[in-house]
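Some structures to go through are shown next.
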Structure 1
Amino acid sequence: MTSRGLTIRFDTPLHHGNGYGMAGIVDRPFLQDGNGLPYLAGSAIKGKFRYAAARLVTTLGSESICGQVAGQFCRPSESEGTGPCVLCRLFGSPWRGGSLVFTDARPVAEEASLLRQLAPADKGRAHGTTIRATTAIDRRLRIVRAKHLFTTEVAPALSFEGRIEGDLTPADEQLLRHCTMLLTHFGADSARGLGQCRFEIRHQTSQGDNRSEP
């Protein structure tokens with residue numbers, strides 16, 4: 001099995017939530033590990049790559065893919081002889097596991113060390129994050145809705161490192177690299193200027209030995 005490094009470099013602050021609010025602290029907290037450091041979930045990264053790959057394959061028409069929605073994924077009985085479509089094969093479906101595993105992405109070593117020195121301002125918050133307040137607009141009246149003030153925990157522009165594990169054909173490799181050129185944001189509130197980033201796949205030849213591939 002081949003392991004490729006994945007670097008995600010953010011040019012703007014970002015929000016990647018855990019789906020749970022903290023009463024009295026923040027409505028939308030940032031996902032954090034047991035040490036209080038922000039990180040990006042591998043499942044979310046995989047979803048971004050799957051979405052980009054679906055757009056590329058559909059636009060280029062290079063391969064036939066299934067419907068990619070509930071009830072329309074490649075089923076084992078339907079793919080006998082020809083195999084599943086490229087998206088089900090790489091990213092999985094309800095009927096089969098994908099050949100690729102996306103690990104969680106964590107801040108690069110230098111930035112993680114700096115974040116550890118920044119004590120959270122409030123209990124429960126991740127290191128180095130800030131709180132932003134947002135409102136909801138009544139589109140009919142075109143005014144701010146009463147009692148609709150929300151808070152979001154935002155991390156500064158950081159660089160995160162993770163891995164993509166699994167064997168790839170040359171065509172699979174090219175597809176993933178094209179995905180990195182298509183993906184420009186990660187996390188929530190991109191319309192508010194959050195989460196602008198650049199993805200870079202790196203080939204890992206041995207543990208601790210990463211180099212960029214052209």
Structure 2
Amino acid sequence: MDDDALRRGRPTCHIVFGEAMAILAGDALQALAFEILADNPVSRLDAATSMAMLRALGRACGAEGMAGGQALDLAAVGHPLTLAELEHMHACKTGALIRASVQLGALAAGADAATRRALDDYAHAVGLAFQVRDDILDVEGESTVIGKTAGKDAAADKPTFPSIIGLDASRARLVELTDSALAAVTPLGEDAGLLRELAHYAAHRRY
């Protein structure tokens with residue numbers, strides 16, 4: 001749907017193998033994720049936890065997550081969005097998958113409800129920060145560095161953070177989201193070291 005010829009500096013699947021094979025590969029990989037979770041290789045997880053993990057992944061992939069967010073993205077091409085509408089769209093897309101990743105880890109670790117809420121706040125902020133940085137890179141980045149076609153969003157008339165609020169405000173929003181993510185995991189102390197590194201990576205990555 002993004003129809004980009006490059007990802008991570010390499011030709012995309014539909015360019016190499018054709019659109020039909022790319023769609024089928026995506027379908028197969030999504031099904032594989034549920035198969036792996038259902039196999040429950042971590043034997044100490046009880047059935048209720050396993051079901052909660054499957055539910056979290058399903059929600060992130062479906063109408064309330066990636067699929068629904070992508071539908072909003074397609075409908076938004078050529079139409080102005082408010083900042084709130086743009087953030088909602090991205091929270092449903094990549095943001096939903098990042099939140100699900102964090103939720104699955106929290107469930108597998110047996111985190112209590114308060115910790116799961118803190119981690120969800122963290123993941124929501126990181127997911128949006130990742131997208132803000134992505135939109136900034138689409139304007140400022142070079143295709144050889146970011147591994148995909150720079151300037152493609154503007155050429156396709158897609159709403160982005162820079163197109164709606166400008167580059168300076170986008171950078172400021174990125175700082176706000178990163179600070180929110182770091183604040184959310186402050187109560188976890190040193191146990192959140194890797195999460196802090198991930199938040200900084202999302203905000204400062206070059207690709």
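If you line up 1, 2 by FRET efficiency 1/(1 + (r/R0)^6) of positions 53 and 133 (r between Cβ atoms, R0 = 25 Å, to 0.05), the top spot, with the largest value, goes to 2. From 1, 2, which structure was distance in nm of label points 7 Å out along Cα→Cβ at positions 29 and 85 = 3.9 calculated on? Source structure for this number: 1.
Using distance in nm of label points 7 Å out along Cα→Cβ at positions 61 and 197 as the calculated read-out, with 2.9 as its value, let me know the right label among 1, 2. Display every interim value, and only then the final one.
Values: 1: 3.4; 2: 2.9.
The correct label is 2.
Computing distance in nm of label points 7 Å out along Cα→Cβ at positions 141 and 157 across structures 1, 2 gives 2.5 for structure 2. Which structure, out of 1, 2, was helix-only ellipticity at 222 nm (-39500 (n - 2.57) for each DSSP H run of 4 or more, over all residues; to 500) calculated from, if the result is -6500? Answer by label: 1.
Given structures 1, 2, which gives the highest value for Kirkwood radius over Cα pairs in Å? Walk me through the numbers before you get to the answer.
Details: 1: 19.1; 2: 18.3.
The maximum falls on structure 1.
Highest-scoring entry among 1, 2, by mean count of other Cβ atoms within 10 Å over residues 5-12, is 1. Here distance in nm of label points 7 Å out along Cα→Cβ at positions 13 and 189 was calculated and came to 0.7; which of the structures 1, 2 was it taken from? The value was obtained from structure 1.
Comparing relative contact order in percent (Cα under 8 Å, 6 or more apart) across structures 1, 2, the highest figure is found for 1.
Just so you know, all these numbers are worked out from the coordinates, no wet-lab data involved. Keep in mind that this is a model prediction, so the values were computed, not measured. Cβ atoms are built from the backbone, for glycine too; each structure is taken alone.
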